[in-house]
Structure P
Amino acid sequence: MTFGMIYTITSGNMTAKISTMGGELCSFVKDGREYLWQAGDAWNRHAPILYPFICSPKDKAYLAGGKQYKMKANHGFARDLEFQLVHIADDFVVLCLEDNIETKSQYPYRFKLYVKYCFENGRLVNSFRVVNPSDKTTYFYLGGHPAFNCPLDEGLSFDDYYVEYEKSENVMQYLDGGKEIEILKNDNKIPLTRAIFDNDVIMKDAPNSKAISLKSDKGESSVTLYYPQSNCIAVWSPTANDDAKFVCLEPWTSVPVYCDDEFPDIEKKPHAISLQPGETFDYRYDIEVR
């Protein structure tokens with residue numbers, strides 16, 4: 001369930017709703033059809049922002065400046081904190097989260113995390129800006145986690161859908177103990193089943209594609225997510241839960257932080273983004289629905 005103030009933006013036949021809690025997109029409607037998962041017992045979120053970590057380091061602990069810190073929850077803290085309104089107009093809204101007592105107990109760096117939702121060329125653009133207002137280098141990971149209704153059309157089922165990459169990919173699912181499962185080999189479509197998520201998330205590092213879609217050959221509605229700056233794209237839905245009528249298409253700046261557990265210091269984690277004093281980091285993904 002989403003709390004906080006809800007802001008609504010519109011453009012033509014499209015409407016989006018955004019909550020100040022987590023700066024989270026919580027509705028995307030086009031022509032009267034809701035495309036975003038409306039939360040529920042199967043998963044109580046819509047499209048959380050992942051910051052300053054994607055997933056979690058081992059035991060949720062890491063080192064910064066030689067001192068150990070521990071995250072209270074998975075995917076960092078941004079998704080559970082209140083953002084402040086910066087600006088709103090009919091077709092866009094800007095929110096901001098700044099470092100505070102709550103964040104500094106888990107993460108020592110100063111930051112300003114801006115999120116802007118706007119309509120552009122028939123798409124809903126989700127854009128982010130991380131600002132380093134301090135005199136020290138900061139380190140972080142950043143990603144999106146939007147969940148889309150599946151099925152999208154009445155009369156269809158979860159298994160009627162597939163995920164389609166823009167280009168052919170080789171996708172492996174890595175398991176504990178060094179084992180792996182081949183999901184795709186020089187192909188671009190993953191037929192959806194509950195069982196395919198038995199081993200949790202399916203992620204593709206350094207994808208050839210810059211777009212991924214949720215489609216069915218039996219229905220007219222679809223979702224395409226464009227991720228021009230992402231070095232990793234993930235697909236997830238809960239396994240063995242037919243009430244989880246959604247699929248997450250997750251654009252990430254890189255592989256998750258646990259892939260860097262060999263390096264406990266955040267300053268040395270290979271996939272962490274480093275941001276120099278006074279610099280900004282911009283990131284975006286776009287959602288197109290039909």
Structure Q
Amino acid sequence: MKNLKNLTTIIVTYRTPKKIIIDCIKSIHKNVKILIIENSNKFEHKKYLKKKFPKINIICSGDNLGYGKGNNLGLKHTKTNYALILNPDIVCEKKFFNNLSKIISKKINFSIMGCQYLNDKFFMPAGYFDPKSNNDFRSKFYKQQIEPLTKVEWVTGCSMLINLGKFKNKKIFDKNFFLYFEEFDLCKSVIDRGEFVYTSKDLRVHHLGFKSSLGNNLDEKNNAINVKDWHWMWSSFYFYKKNYNYLYAVKKLTGKLFKSFLKMLFYSITLQKNKKDKYLYRFLGLYNSFMNRSSFFRGNS
């Protein structure tokens with residue numbers, strides 16, 4: 001597996017608990033370079049990790065750049081031909097890197113290759129932008145009727161292999177996104193220029209999900225949830241506006257804008273604070289995107 005030396009794993013963290021990071025790192029093959037981008041001005045676990053894993057490189061961004069800009073920073077410092085982007089709450093399956101080595105050896109013509117999930121039969125790791133094609137793929141996927149390596153139009157960004165030779169520069173993610181939809185936007189740009197996105201059955205990971213940057217106390221966790229709700233809606237509108245047009249995005253998401261507003265009012269009246277906050281921040285994220293404002297929200301801290 002010497003070709004794994006031509007691979008760098010990029011892990012973007014933000015105040016991520018130490019155990020989650022360690023579990024992720026332990027699942028990565030020793031031949032693979034590892035680069036951690038900490039989206040703040042201080043990485044609390046630096047001394048511990050450098051002692052335990054001396055070959056790891058750690059860069060602090062100085063600010064919370066989000067998923068896309070954080071990975072762009074990592075790619076800027078990547079000198080290998082391939083980059084594996086992993087969320088810190090990912091643990092690679094035992095045969096993952098053996099299988100990845102075989103894929104690299106075959107010199108498959110791909111720009112992006114997505115992974116699939118162990119013990120998760122309900123979360124789609126890949127699909128198509130056209131609803132009919134996506135439903136057909138979904139049906140085949142759940143029936144386990146897809147090929148080990150299947151051409152798709154999008155893959156999820158928590159674990160994705162990037163062939164850097166296919167990109168003119170390393171700022172491959174749109175910096176206007178802060179959180180969510182960055183990988184869909186990237187995949188759309190790849191498909192639009194006639195290149196290929198795949199999903200691989202042989203690249204399988206455990207995904208803890210929603211645990212890498214929730215914070216250490218209740219206030220921090222609630223703040224993180226509010227940020228996620230806000231940006232989920234902001235990014236969804238921006239994605240459709242950018243890749244289709246403004247009117248398409250309005251048509252697609254006006255219903256969700258009104259539903260979020262009405263649910264916010266209902267849960268305010270019934271004094272259900274957590275649910276009220278959920279729809280408040282979803283409404284605000286979508287409203288600000290409708291108004292062509294930037295993805296500025298970073299919570300209350």
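Things to note:
- Structure (P, Q) behind the derived value -14000 of helix-only ellipticity at 222 nm (-39500 (n - 2.57) for each DSSP H run of 4 or more, over all residues; to 500): Q
- Which of P, Q leads on FRET efficiency 1/(1 + (r/R0)^6) of positions 198 and 262 (r between Cβ atoms, R0 = 41 Å, to 0.05), largest value: P
- Test item: distance in nm of label points 7 Å out along Cα→Cβ at positions 14 and 126 calculated as 1.4, pick one of P, Q: P
Bear in mind that the values in this text are calculations on the coordinates, not laboratory data. These numbers come from a predicted model, not from an experiment. Cβ atoms are built from the backbone, for glycine too; each structure is taken alone.
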